[in-house]
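There are structures below to look over.
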Structure 1
Amino acid sequence: MTGLLPEDIETGVRIRLGETHLTRDLIVGFAAKFDPQPFHLDEEAGRQSLFKGLAASGWQLCALWMGHYVRWREGIIQSYPDPEGVRARLGPSPGQRNIRWMKPALMGDTLTFYATRTAVEDWKKPGWALTTVLSEIVNQRGETACSFEGLGLVRKRQDP
């Protein structure tokens, strides 16, 4: 994944996007606003749950992954001779596939975020490509806590 435009994208290369240490404040702050379930809000409730500890929301994991991805992408954009032109070529996401939460992400865990481009194909609208990215979140024990396939639209350099 050396670039962002369809002509630059390498498939199969796993990119480390960054890492986040899960603190109580980070978990509870997100949960209070977006996923206010007891095992995300209260340490004792978390210990009594299937998670056996204060657990981050799966939606928080996806949001954290997206934040790391966008910051990484901005760094790549700046490497192009015309960063604003490249940014304008990045379209919306038509969705996500196969979101899976395999292991709880608990207070005290350090998560590493990865992206692997798995496919680039022509999109139904001429001049656009659909990219598929395997998105992974791995804890400090090497266990995958969350994975999903992210889809993104990117305008090609040359319209047909």
Structure 2
Amino acid sequence: MPHTYWLYGSELSPFSLKLRAMCDYVALPYTWVPGEGTRWQAIAASALVEAARRGRVNIHYPRMSELDELPLVPFLIEDRRRVMYDSTALASWLDARAPHAAPLIPADPALAFVAAWLDEAFDEFGLYLVHHNRWVVSAADNNAGERLGREYSVLTGKRLGKR
């Protein structure tokens, strides 16, 4: 029986978009939750993520250390029970799990180093550029709250984000 995957994230999160792009690249079938999932899927995924945050559900990948913190998003949930996080670490998991033509992480050590360096640079510095553009440059016409409300309205059954 094939595995089912829920990608629990938000279109406002660059890390969710990075994980979504990687899943698309390796052709991993998933449901984007809550944005494209059913209300039941959104509630179940939210409950699993919250249980993982509280330590009631094990994080299956990557192995957590005492210094790790769980993000708000994204999470990849396999078969409605295995919770995985960290968009960077999940690139290795996807390379091992989903067969595809070219790996996400190059086999050549020098290229793998450059890829890891770029990933880390954009995870740290690029995030500030995204936030600066969202909250400073486009502050006058920013609709992030409306978009987030629309994405998560499936959880409440009510239209959120518009006044």
Structure 3
Amino acid sequence: MAPNEYGGIEFHPDSLTDARWKVWKTMKIPESLRSGVYAIRLKAGKGELGEEYIVFFVRPKKSKSKLCFLVPTATYLAYANEKLSFDAQIIQPMTGQPPIITDIDIERYKNPEFGLSTYDKFDDGSGVCFSSYKRPILNMRPKYRISSMGITWCFPADLSIIGWLEH
């Protein structure tokens, strides 16, 4: 027996893997839609907090191209709703500038119901190891800029590559 190797499950009040939202709208994607990255834009009110994008991907039924862009969804999930710019004391020395904080960043930080990234920690200091698409992911939006540097990162940065490949 090795009691020092025992493990157990930990429950955290700030853990979220499924928002359990009820389906309120469905949409049939046309068969003729080309493969690519798409978003449904929702608007309610003014400013960036009144605008939301529901991102989805369409892949071809049969491969036709010589080139494929593999969407790094595991990376997107790892960084989903990360709060490094707020919590990491090394951000400014690392980036050489103060964080550029937007209304979306503040909303994400002050509302724990959006869940954490695998780079964040729970309130008790233990690390997060699960991330899920079954919740709002505010930094997986076309217009999002990472607050530590004010530049695109992950999904919005990949849109530049996809845009270049499309032309």
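Laboratory data are not the source of any read-out in this text; all were calculated from the coordinates shown. Since the model is a prediction, treat every value here as computed from it, not as a measurement. Cβ atoms are built from the backbone, for glycine too; each structure is taken alone.
Please state which of the structures 1, 2, 3 yields 0.8 when distance in nm of label points 7 Å out along Cα→Cβ at positions 35 and 99 is computed from it.
The read-out was computed on structure 1.
Suppose distance in nm of label points 7 Å out along Cα→Cβ at positions 59 and 75 works out to 1.7; of 1, 2, 3, which structure was it derived from?
Attributed to the structure labelled 3.
One of 1, 2, 3 was used to compute helix-only ellipticity at 222 nm (-39500 (n - 2.57) for each DSSP H run of 4 or more, over all residues; to 500), and the answer was -8500. Which one was it?
1
Please state which of the structures 1, 2, 3 yields 3.1 when distance in nm of label points 7 Å out along Cα→Cβ at positions 11 and 107 is computed from it.
3
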